[in-house]
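Following this line, the structures themselves.
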Structure I
Amino acid sequence: MTMKRRDFVSTLAGTALARAAAQSAPMRITRLETVYWKARDAAPFWPHWTWLKITTDSGVSGVGETYPRNAAEAEMIHSHLGPMLLGKDPRDIERLWHDIYHAIDFQVAGGAEIRCLSAIDLALWDLLGHSLSAPVWRLLGGRANPRVRLYNTCFPHKHDFLKEPDKIMQELIDGYGIRAIKIWPFDGAGRQTGGQYITQQQIDAALAPVRILRDKFGESIEILVEFHSLWNVTAAARIARALEPHKPMWLEDMLMTGNFAQYRELAESTRLPLTIGERMGGKLQFQQLLDSRAAKYVMFDVCWCGGVTEARKITAMADSHQLPFAPHTAGGPLLFYASTHLSTAMPNLWIQESCQRFYEHDWPLMLENPLKPAQGSIAAPDLPGFGMRIKDEAWNHPAAVRRVTTL
């Protein structure tokens, strides 16, 4: 059987990577640097994350990211987790992940600990890609999805999604070919009642932007509805029944994270599919979610769940249950870049989040090569590591809080 040229080139590339990894010289982590901002209005690009740069004695470095408790995350990296990294070979990613996780699991498997581990892991993958002159998607197995399909999350930008969601949707269709939009019109009622009940009047008011979108675009678009874990089971079930005629793609995080039996009860009460998981950390929590059979889409955030190392295992676990994944990316820029590499490499992708505000306004101010959607999708950079190039003026911004720890 004749091998196609593309497959042959791919095989050669994989062999070259393996040879380079095997023959590479010893390498040690010698420097950790964190950069963050005290407030989102401290810079023009709306910062709310911590960047971590890991540098080696060979001069190769990688950048990671997490959010949103910046000072606490930076402190933990330098005071507690740094000593476990300095002097180690950064390419031993699985070993380092395992050792750090077991150290933090002795305290608590979640919170700032798992977020910091996520930042470390992302920096190590970025560094590995730079050391081998290869994009991370190649290291994860290649292009299962050459283009990654996107939906838009309506962060504050030009129009209010509660009043003018049709204007947002039209801009996305005309400018980027994106035909899926996520809104959260029930949050106002949730804050008013503490999520303990919802009236028919509140339901009717919250349905207004959903009706606007369906009336104008029909079923040519997808509508996704986010709930930010505000509701109890009874209220969530009532909301779900009201949304059923409008056929949203999913209902996201209706209940508090971790209530898997209650999520199963909710799933059985509605024809609409649920997505769950962006706030969860580690594959053990996701195993419980999968066992509950409550979610039809598995969502995670690579800056919170344990980085690419854990996220690719979670995608494989979802795949073993014949479920798709849909990454959460409403954070910093590296979150989107890293998620795009993972989405490129893992076959059971459904769709990935994006934010119009980020690629139209924020990223061009801080990145040399900001990604921008086309034809409703995005392609991972064909550059070493995650391929995100931060402008010097962003990394060294005068309002940034910087800290360095060395070997």
Structure II
Amino acid sequence: MELFDKSTIEKEIKELPIGILTIILDAAGKANITSIAIVGGVVRDLITKYKNPDYEIIFNDLDLIIEGETSTFVKELQKVLGAESVKVIRNNLTYKTSEVIINGIKVDIASAREETYPIPGENPIVKLSTIKKDLIRRDFNINAMAIELKDNRLIDLFSGLDAIEKMKMDFLHESSILEDPTRIIRASRYSAKLDFQLSNQALKQIKETINLWPWSWHIGDNTDLAPSALSIRLKMELELLLESKYWKNALKNLQACGGLKIVDSKLQNKQQLIEKISIAKKSNIEPLTALVYESKSPIYLSKRLHLNQQQKELIEGACRLDKYLKKITTNDLYRNWSPSKWTTNLENLNVNELSVTLEICKDNPLKEYLKSWLFNWKNIESPIKGDDLIAKGWSPGPEIGIEIKRQRMKLIDKKLI
């Protein structure tokens, strides 16, 4: 098939220098690599473009799989191209992978491997294997294809070509979600990106596995005991989804298949979730932070997903603000508060401005007061400064600060809600 000729691949993917695939193949031979192939999205995109010439291939990196040791292969590449042209970015000894930059092109190299999951949802045990067996461990039929560089041969064990033709994707086996529930997130993202539908079998597997909840850890349990696929890897997949170009459709897909249940039951049924995250993104709030804050227990979920300290602090501040606002709504006294009273009380809470924005995005009933403080009252400064008061004969001390605050509040009260 003409599509898989090395020179044709290099013409279709303009980021690849002409002749680079031949150089990579020659280096593999010198390193005694028995087999080397292109895998991943590049294969899927080449096939899609072959069927639809208008399809745009967005190249991020080149994924290679080899039957052999990655470290040996990388050293040979450095001999052939020069160490300055092959820069090693990362080596993962556990998963037998290397990330390198070859003349500005990011290349991920992996030793063909098999994976077994001793505990569902946890990281797998890895052992070296063949390219065909490596493809069996992958997530979807459209991603389980490879182009063998020695003879330009397509390896397609799970009818990936047919799946692309029908624009329908499926998991590779009936235990896919059991082994790694984050595949639900990836399925929703790929479906949105490629405009593919999940097969009925895939949708059934998602719903049945989640309803069964076969994992020993449950939402509500100690976050430190959550398996990787329900914590750290889940966070990574959610970030990829929310930062993708097609995140809105991907999130719709995730809710439609019931996939958000593995994150939080409230998020699964949350109306206007996309709209609220969109507002947060426009306010320079990370979308994952906004998503987590819309959950049933934001602080708990932020710990479970191992959010960074800044994200946790924003969420904790917003929760503290939310608790305060609920407290003052038990009576209607706040309705008679002056702008200066609102300003004093809100600033005494000492929460980050982005925490206030999070609460506004959540559509708090008192959001108009929060908006008035955030966009108006907060920015009003005292018309008089400390030096002015000292020049008038005031003695340095706390009284100056009290007077500056009084003057500021007096000016704030001239503003209306």
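I, II: which one has relative contact order in percent (Cα under 8 Å, 6 or more apart), as calculated, at 10? Of the structures listed, the value fits II.
Look at FRET efficiency 1/(1 + (r/R0)^6) of positions 244 and 284 (r between Cβ atoms, R0 = 35 Å, to 0.05) for each of I, II: the largest one is in II.
With distance in nm of label points 7 Å out along Cα→Cβ at positions 172 and 348 computed over the structures I, II, the top value is the one for II, the highest of the group.
If distance in nm of label points 7 Å out along Cα→Cβ at positions 44 and 260 comes out at 2.3 when worked out from the coordinates, which of I, II was used?
Working: I: 4.8; II: 2.3.
Considering all the candidates, the number was obtained from II.
With helix-only ellipticity at 222 nm (-39500 (n - 2.57) for each DSSP H run of 4 or more, over all residues; to 500) coming out at -14000, pick the structure among I, II it was computed from. Among I, II, the structure yielding -14000 for helix-only ellipticity at 222 nm (-39500 (n - 2.57) for each DSSP H run of 4 or more, over all residues; to 500) is II. Among the shown structures I, II, from which was the value 198 of volume of the Cα convex hull per residue in Å³ calculated? It was calculated from structure II.
Since every read-out is calculated from the coordinates, none of them should be taken as a lab result. Remember, predicted model here, so these are calculated numbers, not experimental data. Cβ atoms are built from the backbone, for glycine too; each structure is taken alone.
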